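Given below, in the form of structure tokens, are the structures.
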Structure I
Amino acid sequence: MRRELRGACGERKERTIMDMRQLTAEGLIACIKKCYPDCTLTQEEIAGMLEIPPEKSLGDYALPCFKLSRVFRKAPPEIAARLCESVKELDLCGKAEAVGGYLNLFLNRENLARGILKTVIEAKGHWGGSEVGKGKTVCLDYSSINIAKRFHIGHLSTTMIGNSLKRIYDFNGYTTVGINHLGDWGTQFGKMICAYKKWGDRETVEKAGVQGMVDLYVRFHKEAETNPELEDEGRAWFKRIEDGDPEAMEIFTWFKEVTLRDAQRVYDLLGVSFDSYAGESFYSDKMEPVIRQLKEDGLLVESQGAQVVDLEAYGMPPALIMRSDGATLYITRDLAAAFYRHNTYHFDKCLYVVAYQQNLHFKQLFKVLDLMGCDWSKGMEHVAFGMVSYEGRALSTREGYVVYLDELLQKAVDKAREIIETKSPNLENKDEVARQVGIGAVVYFDLHNDRMKDIDFRWERALNFDGETGPYVQYTHARCCSVLRKAADLTLSEPDYTAVTDDEAQDVLMSLSRFPETVRKAMESNEPSMITRHTTQLAQAYNKYYFEHRIMEENDPAGTAARLELTRAVKEVIATGLYLIGVEAPERM
């Protein structure tokens, strides 16, 4: 949308509307330069200074003038008072007040409504997106499940944070590469083959899927307690994998196919996809050039027979590259993967969505690459996250307390179906809505808090239709859809935007206006929860508005048109917010 603005100096110009913080900063910088012609501050610097006051009575935005006092060598109250008179000339400004060293801005409510609603609706689902990443590539390493092991709730955060970040970066114009770095290397796979050859058969494993392989692995360790020679047989089978033995490779490849087939059912439920499944085994023949370069650069030193990179000067223990028996480690394969990804995708960023227990590993990885002279390693980042517990208990494979993700998701769908039967017994497509709500509740719960916080998954919180939950936000979207369906046959006139200048409507409009800023910050900090919480706040603001105002008034077609535009804009932005975190938006609930 194009709109006209009158600058502080009286000139008129056209521009595409931005989020309100940037638009306000643009007006302010014009006023500042009018009052202080020698000002060298930028619009971005002013935008960074703007604050949202703690109380509505203090305005929509506040500019603290304390930093400006150092630039202009004037007292903050004097600067605020001088700017106060200038900003009143701006179309976007309804009122301005100088309070102490603060310039408090009250936006023009009618202009805000007109500009935001038209722009959001015309954006058709793209409000908040940008082209800032055009021509740039981001690699995202997430989920990274283990072959021959079931997909459990501990994989939920890495999978959904990674999926959300991929969507957020896409939304901002980046080319994204989603990578599922499979855990498919190590002696355990030799043991798996050994167990399969002794006690398994293809038909049973095909039918049982990953669980069939898990059962064989468990039996191997039980049998090895009384027959230690099995460990040697397992290592021998893994050596055959390393050597590319046809029989070993055929079984090994089949194990991966069975695992990915099982995992795909979960990924389909979650709406998650990948561009690459190159796991650890993919890099087994790509480590030697990296090790050779480490030697040539004089970085590889011997320590008790092992080959390490000494990182003591950087406050870290040595990075173990090769064991004394010549075996490689995770970091060796991660180094090879980093070079491969850079050479293949030419990434500007490479994100690793991995739990915070691996903090040291990634610090070592990035430092070794830095010491190797890889400037591109500055674009690599560990996106850490907290642990997941379930109903107050920490998960433990050793203690046998594991919550498998497919079972959790199915339980969520079943519970959502029960709630829908009670709340909306006449709803059509109950099974489809139960799937959307159940899966959405799990994802929303996982992505609601800052990613570094540990999560305790509890059903009564996740599936609550009130409060800060996925079902609550989805229901708000469905409510908007219902209002718009009822209004489909109305004859409306041009919107009268004075009809949405009340406090409740303005809260909704300000939330809509700040959505692009939220998306940008979520991307910059790799924090999807910012979008989750903002979408929740928008839903709360709209529901308050909905309960305090009639949307459709027979004798007020112009006001009704404006209120319907508000409803449509909320529907669009809630749907976008939900999409960006990987949650579907039902139209009926």
Structure II
Amino acid sequence: MPKDYSFEKRKYIIGAVAVAIVTLYLVRIFTLQILSDDYRQRADSNAFRKEVLFPSRGLILDRKGRLMVYNEPSYNINVVMLDQHGIDTLDFCKTVGITREEYIARMADIKDSKKHPNYSRNTPQLFMSQIPAEEFSKIREKLFRFNGFSAEKRSVRCYAGPWAAHVLGDVGEVNQADIDSDAYYKSGDYIGKLGIERSYEKVLRGEKGKRIMLRDVHGRTKGHYMDGKYDVAPKPGRNLTLGIDLELQALAERLLEGKLGSIVAIEPSTGEILCMASAPSYDPRQMVGRDRGLHHTELQNDPMRPLLNRAIMGCYPPGSTFKPTQGLIGLQEGAIHPNTAFPCAHGFNYKGLHLGCHAHASPMPLIPALGTSCNAFFCWNLMRMFGNRGKYGSVQGAMTRWKDHLVSMGFGYKLGIDLPGERRGMIPNAQYYDKAYRGSWNALTVISISIGQGEVTATPLQIANLCATIANRGYYYIPHVVHSVQGESIDTLYTRRHYTMVDPKWYAYVVAGMRKAVLSGTCVGANIPGYEVCGKTGTAQNRGADHSAFMGFAPMDKPRIAVAVYVENGGFGAYYGVPIGKLIMEQYLNGALSPESEQKAEEFQHKRINYGTRVR
């Protein structure tokens, strides 16, 4: 009888299909039970409840140990979708103080895979956050009725007062980018968003702990797994002590009310920031709790840009506060000597170009030129240097040397302060002008840079750092806000001296010029009884009214404070810059203002500049 080859063939095909199906099931079971966490997590979730224990965030104190930022308890409500069944949603909404529509919207948001790619029905998901303790006490009594819902204790940041918002920053809920960049964070966690809270996040946040609880078949908690053997206590964040003087900070913010501008004060001997105020500002207490998003949107939409930290983000023409750098470069490069005198016929006049200047004696050398803020002197100084082809080969070579000096003084690049968002300002180079003028330019073309105008811009922080460098006679420490971190030394980045390219001997002449400015020049309003104050005004030209600037330090020998003031559209440096700078120095040096100075502070606090609705 002949073999049925067709039947034999079908038998093997059917057998192969059966083997393939069985193999597929085995692979799937192996994947679920061995390779994948999902199956194990589902099984574990029936027996265990894993709770995250959140650490308390580190405190922030001022240089005298006064609390600036601390914590108060708050609560989050979480939901495990798998456990949520048989609840009275209307009763739940009434208990937690939301509408049914809000409840539905929140549930839909939790399940949105685009917003929460790591969503799981087995694990707690954030439903409500930052519920104050007094409000939560009413919810606690009834929360056990609602299957799937639970509470976790958290903390909320509290601020001692309405000061230093730009320095301190704030804390907000993490976004997906935060979660993707650091495995520490999960949905619903909080992170520093701005200021010190952001730049010292890993120091302040601490380390999470965990607690594993046993559950029965009904999902009820029965106690700690193995008596807490595998529980881990959270480690609190470390405290920060700032260089900020809280009283000085409060005064600086008072003086800037109704104005656009900034005040930065530095301790020259350490580089620590004593105060950093930017105006307009905002109350950091607004950026706490469930209304944070609303307040943040309002601040973002404000045309005066209160979220902008003008101290490190505002790039302005430095005006005459830049002149000390030009005197130092001229002395170091041999373009001038201490007794070199230049004429000033109410300004600089050369080949039809005129840059005006106020009336004063003429000719004069460097020290009185700084005292009277003579424009002509510094224009001639630049002309001599840029015209020295024998030494530099070309105007481009001279320009490169000029810029190198300024970079060594902290201009043109970020200084590296321990705050996010710092900008670099602008110091033009030869390539910039070659492109702008197609290679055909000379000192006269760019003469305005000699008096801190033209393309030159700087941040108030850079101007304050220049003042500290002059006070130190040729070196600076990178300005920084944090004085110390609990349990560790401050980063050596902030304890190294940075020397300029100028020989320290030349600084004596610039110091003498700044002292003369206070004794009998443009800064007489900066005099403080009992102290030898040195200062330099700046009146920076602008499309509208001029900006008012000042930098000064005191005492002249063994300086304790260097300050820069910049008030947008404030007019002459003597109008706003000088008197405000004087009050800041007096407060820090004496610990309080005299009655006469306190009255002056009141006047400046209520002095307003009309900016209209212009976006700046």
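We did not get these values from a lab; they are worked out from the coordinates using the rules stated. All values reported here derive from a predicted model rather than from experimental measurement. Cβ atoms are built from the backbone, for glycine too; each structure is taken alone.
From which structure (I, II) was mean count of other Cβ atoms within 10 Å over residues 311-318 calculated, if the value obtained is 11.6? Provide the component values of the computation, followed by the final result.
Working: I: 11.6; II: 24.0.
The structure behind it is I.
With helix-only ellipticity at 222 nm (-39500 (n - 2.57) for each DSSP H run of 4 or more, over all residues; to 500) derived from the coordinates and found to be -17000, which of I, II does the value describe? Before the final figure, lay out each step's value.
Values: I: -17000; II: -10500.
Working through the options, I get structure I.
Which structure, out of I, II, was Kirkwood radius over Cα pairs in Å, for residues 63-166 alone derived from, given a value of 18.7? Intermediate values should be presented prior to the final figure.
Values: I: 18.7; II: 15.6.
Attributed to the structure labelled I.
Taking distance in nm of label points 7 Å out along Cα→Cβ at positions 439 and 511 for each of I, II, which is largest? Don't skip to the end; give the middle numbers.
Details: I: 2.6; II: 4.7.
Once distance in nm of label points 7 Å out along Cα→Cβ at positions 439 and 511 is tallied for I, II, the winner is II.
I have -0.46, -0.90 for log10 I(q)/I(0) by the Debye sum over Cα atoms at q = 0.06, 0.10 Å⁻¹, calculated from one of the structures I, II. Which structure is it?
Values: I: -0.41, -0.98; II: -0.46, -0.90.
Only structure II yields this read-out.
Computing FRET efficiency 1/(1 + (r/R0)^6) of positions 207 and 351 (r between Cβ atoms, R0 = 30 Å, to 0.05) gives 0.20 for which of I, II?
I
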